[in-house]
Structures are given as C-alpha cells and as structure tokens.
1. helix-only ellipticity at 222 nm (-39500 (n - 2.57) for each DSSP H run of 4 or more, over all residues; to 500) was computed and gave -19500; which structure, 1, 2, did it come from?
2. One of 1, 2 was used to compute relative contact order in percent (Cα under 8 Å, 6 or more apart), and the answer was 34. Which one was it?
3. I have 19.9, 64 for Rg and Dmax of the Cα atoms in Å, calculated from one of the structures 1, 2. Which structure is it?
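Taken together, the values in this text are just the output of simple stated rules run on the coordinates, not laboratory data. Computed from a prediction, not measured in an experiment: that's the story for all the values here.
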Structure 1
Amino acid sequence: MRIKKILASSAIMLSIGLIISLIINISGTFPDHILTADIRANITVLVLAIMMTISLSRIPYKNLNPIKYSRSVTRAVLLGLVVASLVPLIGYMLMKGHPGWENYSMGLVFIAAAPFAASVVPLSYTLRGDMEHAGRGTILTYLFALLWIPFIIYATLGKTVDMTNVVITVIEIIGVPLILSRLLTKVKISRDAMGIMMNLFISFLVILSVSSTKFPSELAPLLLFVIISAIRTFFVGTGVELTEKKMGIGWSQRVTDVLMVSYRNKGIAIALCLATIPHLAPYAMVAIATSIVVEIIWVVFMDSVLFSKNRMKKETGLDRASEIGNP
C-alpha cells in the first residue's frame, strides 16, 4: 500500500496513533516531567484550533440558511448534540457513584459534550452521503455547541471544573476557528492533502493524550467503556439508519445523519478534558481512548457493511453521480 494512501486513511492513521500511544504508555517512557498536564493542554488547544480552522474552511457559505433548510438543520442539531449525548451521559450517571470509578467516568462527559467530528463532511463523500447536508449541519451545529458544551459540563460536573476556563476553551477551539475559517474558504486545498493533514493532526493528539492515560488495573471499567461506546456507535447508529429508512428519508441523508449521531469529535473531547481537568485528565482519558478504538471499528463497519456500495446500489439503483439527496 502506498504511503499516501495510508496517510489518507482515517482508520489506519488512528490505529497507528493508538498503537504508538499504547506502546509508550505500557513502557512508561512518556516524558510527563517535560510534557506536564498544563503544557499538554496548551498544545492540544493550539493544534485543535488550527485543525478546526482548516477543516471548517472547506465548508462554503452557500446553503447555510437555517430557516430555508430548517428540517436539515433540526436533524443535524438534534442527532449531533442531543441524541448523541444520551448514552455517554447515562453511562456517566451509572458509573460516577462507584468508588474508584468517578475520575474515569468524567471522560464520558466530554464525549457527550463534543459535537460530531468536522470530518463528517469528507466521510459523507467517502460513504456516498449528502455533502450539502453535512456541510450545513456542521457549521450550524458547531454554533449551537458554543452553548451546548458549557451547559453539559456544568450540568454534570458542576463546581468540579472552572466554568470560566471551560468557556474560554470552547471559544478557542470552536468560536475562533468558526470565524477564521470563513477567511480561508477560497484557499485551495486538495481533498487528499486535506485528509492527510486532518489524519496527522488527530493522530498527534491521540499520541499526546493517550500516552499519558492511566488505565485502570481492573477490567470492569474498561469493559463498561467498551459497552457504552459500542451502544453509542453500533446500536444508536444502526437504530437511526433503520428508523430513517422507515420514515422514507433518502440514502444520502441517512448516511450523513448516522455519521452525525455516532462519529464524535475526539479532538474536542481530548482538548476539553486536558484543558478543564488537567490533573484528572490521565484518568478521564480512558473513556475517550476506548471510544477511539470502537469508532475505528465502527467506521470500517459503515464503509464495508452498513453503507457499502453494493447495499446502496441494491436500495437505490443509482450511481454516485445521481445520488445527491434533497435537504
């Protein structure tokens, strides 16, 4: 396999990043005396802000009117923020009262607070989804996330975190990139270059954060995180796909909706975790690290089974050129 193809594959690059992280973690060679919690938090916020600015800049101005496309926007916000948060929040409520598990369970809050990944747009293209719905939903959902993220964190963690720091972090990783991205919309970046940059960014963040993660010695919390992540992706994702199919929603829009409800922005979850609870982050990161593993498997499943080309052709009888859905 060519190097360029490897770098352009999200599943492969995330897997490589995770393997490197685990090797460093298990060997105990992570230089936490140099890369302290505060330094890791600052680096993460900076890298994510750059990544978000570039990623959001690929979404054009057109077709962003929330009134004209109210049904599309409503689905994106409800699925991408509200529905997607339910499983991790329930998991957090069940785990937080268990002695020794509270610090680990906090990671579920950041997964619940994070919107879907900005890479839903290129993934929608790869999986033959609705690009306009994906782009419009991403921009407008991220605007809602400016309020949603502080609300979820305050409602669950309360005084455990400094809410001023939470708001500042949200502005840095979402607010500022949303504004700066509008200045870069006309800068040409090839699809391959874009994919490679995003994969390198997120792989770097995974290595930086997971390498210092303090995994529990007992298997029970790890198993629970796997179950929670599997329910959040496989169960909820396929549930939305089947429900929308019965409702008569077209193939391309279902693809994007499933991505919105199941594919979280791990970078934002990592940045929030490191920036808002730096000294507890090594524990809270366990839930996020587990989520990354499950989501890699989920993306492969979507590509090869749930939204395979054969399944699309069997359902629609259409080729890629005529497969654009209506908002």
Structure 2
Amino acid sequence: MISSNEARSFWVRLFDVSDILRNTSYYLLEKNKVRFNFAEFPIVQFFFERPDARPAMKDLLAVTGLSSGAVSQAVDALIKDGLLERVRSEQDHRSILIQVTERLRDFRKTPLHHFEKMLEAFRQYSGITSEEMADTEEVYVRLAESRTGGELAVIRQPSDLSVPGLVSHEWNSREYLNTLPIWSLILHFTTNLKIPVMVYYYGKRGRMTLGKIRLMNYLFYLSDQKNGIPVVKDLAARFRVSSGVVSQTLNAMIHDGMVERVPSPLDHRMIGIRLTPQGLLMRRQCATSYTCFMQNFFSRIEPEKIALFDRVLDMTLQFLKSGDGRAFLMPGETYDPYL
C-alpha cells in the first residue's frame, strides 16, 4: 500500500488540476454570456458529457450526489435560461424527463473544442506514448467508477473510507466512462469525491450548501498560506460574484461555527475571514478521508501503473505551469488552485 504522504500527494494534485479545469470551464462559458453557480455546474457537466441523455430528477440525484433541493433549484434555473427543458417520457407519460436544448448544444462546442486542443498539446508536450496514455486513462476510469459504486462499495460511515450519497448508475458505468477524455474523468472524479465528503462532515454542524463548499475549499487552501485571511472583496473577486452574495453565505457559515471574522493581518481597518477551530477540525477530517480513500484505491492498482500515473500527473502540472499550458487557461489564471 502507498504511504499516507503519497496518497495525500495524489489527491492534492488531482484537486489542483480539476480546479484549474473548472475555472477555465467557467471562463469559456462566460464568454458566451452564460454563468453558472456552483450548484448548477455539476448538472451542466453531466449534460456536457451526455448530450443525448434524458434523465429523470432521481437520476440526476444519483449521478451527482446532490440534495433534491439543490438539483431542483439548479434544473429550474437552467430551464429558465433556456439550456434545459422538461419533456414527458415516451414510455410513461406520467414521468417527466430532463433534456438539453439546442442552445446548450451550441454552447457545448466551444469548451469541448478547447479541451480537445489542450489535451493534444499536452500529449505533444509530455511525449508519452499511446500505450502509456491508455494505461493512464484506465486508472482515471477506475477512479471515476470507484466514486459511483463500482470498484469501492458505497459505504455508510467515514471510517469505511467513503461517504453516503453516491450510487451505481447506468450513466456512470465503466463502459460509459471509457468513452470520456481524461479531463472529463478528472472533473467527474473530483466532483464526486469532494462534495459528499464535505457535506458529510459539515452536515453534522449545519445545513450544507454548495456555496458553502466552494468557500470552504478556498479557506482550506488559505489556512496553510502566510497571511491567508481574505476579506470579502477578495472572495468576491476570486469567485466572480457580488460582495453581497459572499457576505450572505459567510453569515450562514459563521452561524454554523465554521468561520469567523477577524482583523486582516495586512490592514487592521479591514475585516478578514478565517476558519474557526471547528472549521480546522473539519479540514483535517476531510483530508483524512481523501487520503484514506486514495490509499485504499491504489492498493488495487498495479505498482507499475501507479508509477506511470504519478509521472503523468506531475507532467500535467508542469504543462499547466508552462507557456504551452497557460495558453489554454482563463486570462489571469496562474498555478495557484485552491483545494
């Protein structure tokens, strides 16, 4: 079995890559004057990968791991924007299904083309062989499947190395995952690992929302940084939302006991935001779950494939730091992703 330090290195780097990809996805969609909040992004991601899918609401609950309220609000907002629509099932007219509109199909073309070019540039940059890429893709497929009831069981308590809320589904089968490119598999895996773990631990203290998850991710990252106490306007700029939206979410998180307001170390006239002792405890619990999961997962992977996966992951990050990789990132994006 790999060590805990090696396991932590794997999930930290995977989260780094996925956050860069997600931020770039946001930017590409905003260029088309479409903006998604954090609750809507996993739904859009699902339909980007499966444009011909016609799931019921219960299917979206199963494949995203989100709450019924979050899925309903996200779908309603996307329908209002003309990106999704409700239709009656041809097999059962009492059942309502969700499908993409032509508008979303058109928006889908730009990010897909962008990431295809990015993947091709990475292949040229890294110089890895087709066989090595195929072996790496196999590990990514198994990672993605492991979060949806495939390789690892869906289990009921954190000591079992996983969290409740994810189930096996036809749209997450290995046969389907084999058709996805690496960048899509990374987003699929990290979304389905990170969100339920945080919901599990945070849910013990208060009502978890996806807006809280996004802020907690960033505060987790900043807790290791010198002067890592942002002010509201910093958070608003980082997430490209209004200061009012940030303040509303922070007020709820303060009520939950996870964050607190303190004088900024850079300017005592300003108020900063940092994790409370309870928030720091949650950070450690989440990190432990991620590390245990990766140790358990890689105990099932052949040593030579672990070594190859480790090497390719390092090359991916080197590519994103290089001029070749930065050309594909959103303007102003540097290698400083948050966990």
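1. Going label by label, the one that fits is 2.
2. Only one of 1, 2 returns 34 for relative contact order in percent (Cα under 8 Å, 6 or more apart), namely 1.
3. Comparing all candidates, it corresponds to 2.
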